[in-house]
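Nothing in this text is a laboratory measurement; each read-out follows from the coordinates by a stated rule. Here the structure is a predicted model, which means the values were calculated and not measured. Cβ atoms are built from the backbone, for glycine too; each structure is taken alone.
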Structure 1
Amino acid sequence: MNSVRNAIVAAGLLAATGTCLAAGAISLEREVTVDTTPDTVWKLVGNFNALDVWHPAVVSSTMKGAGTKAGATRVLTLGNGALIKEKLTAYSSTKHSYTYAITESPLPVKNYSSTISLSPAGEGKTLVKWQATFDANGASDDEATKVMQGVYDGGLTRVGAIFKK
């Protein structure tokens, strides 16, 4: 059960950005304050092909296309072997933000679009925000939201731990 949940969570992370142009009906936002500057945090989370470096459910990430250009794609492999395919839809290193959509995933979501963004939080800290819109797919809205919260919380907890002083 844990491996399936981890796979779903990891897939959710990657699926954070939907392939449809229309936003989903469900909104989700999670955040963490990190003990270092946005420029330093961006070196870790700003690489679209590095989710396997900082998300505990993702064991590998492979990319096609330029990682900072809209249209680049990545395939995430979860610990249970499940795959999540995502497409970069917007990227700004100056704004410390990127948006992506899930194109294929075992997660219980569709029309998924997600943005990861960083902003200064004072005293040399960074607010890391991960937000998404999506529709539930094969699950209730509450179940789909809980799965995606687990994906986000797993990744954000890891980012916070990496930069803990």
Structure 2
Amino acid sequence: MKERIKKIKVLALDVDGVLSDGKIIVDSRGDELKNFDVQDGLGMVLLRKAGFKIVIITARNSKPVDFRAKDLRVDKVYQDAYPKMESYKQMIKEFEVSDDEVCFIGDDLPDLQVLRQVGFAVAVPNGVKDVKKVVHYVTHKAGGHGAVREVIELILKTHDKWDEILKTL
């Protein structure tokens, strides 16, 4: 697993169930709300600070995702990405990376194609069984509750950048 992680240059994320807790709250006006974990957000800021790229690939289109991605300065956001493989291939070309340089975190069936393609495939424990069967790592923390931060720390520590990042805080 360590050798896979050492190659990573890009962290790609699903949203619902990974970056958020999977709940979609719609108010009486039809506005959508999502719960995002603040520690995941700081982890994303730190990962970018360490020179990695961050990409969101989600099958849905959501204003809260745009807002959160802009706030965290995510490098690229693909919404309405279904099937996700098309956006994934576009990202590979745009960032000039190979499959083995990408970590993808997913939780549900639309994530399967990408998870089978990347160098380091990760699922969250709240993910479906078919997803957890194909990944290299299942996080201890649930999606929307620190799973992304867990993976980011794993990447930074494996790349020997964690202590360096801590000194900058």
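Have a look at 1, 2 and say which one yields -9000 for helix-only ellipticity at 222 nm (-39500 (n - 2.57) for each DSSP H run of 4 or more, over all residues; to 500), as calculated.
It traces back to 1.
Work out mean count of other Cβ atoms within 10 Å over residues 29-36 for each of structures 1, 2, then name the structure with the largest result.
Working: 1: 17.0; 2: 12.6.
Evaluating mean count of other Cβ atoms within 10 Å over residues 29-36 on every structure, the highest lands on 1.
Assign the value 1.11, calculated as Cα Rg over 2.2 N^0.38 Å, for residues 45-140 alone, to the correct structure from 1, 2.
1
Give the label, chosen from 1, 2, of the structure having the highest value of relative contact order in percent (Cα under 8 Å, 6 or more apart).
1
Of the structures 1, 2, report the one carrying the highest value of distance in nm of label points 7 Å out along Cα→Cβ at positions 61 and 157.
Working: 1: 2.0; 2: 4.1.
Answer by largest value of distance in nm of label points 7 Å out along Cα→Cβ at positions 61 and 157: 2.
Of the structures labelled 1, 2, one was used to calculate Cα extents along the principal axes in Å, giving 44, 32, 29. Name it.
Of the options listed, only 1 reproduces it.
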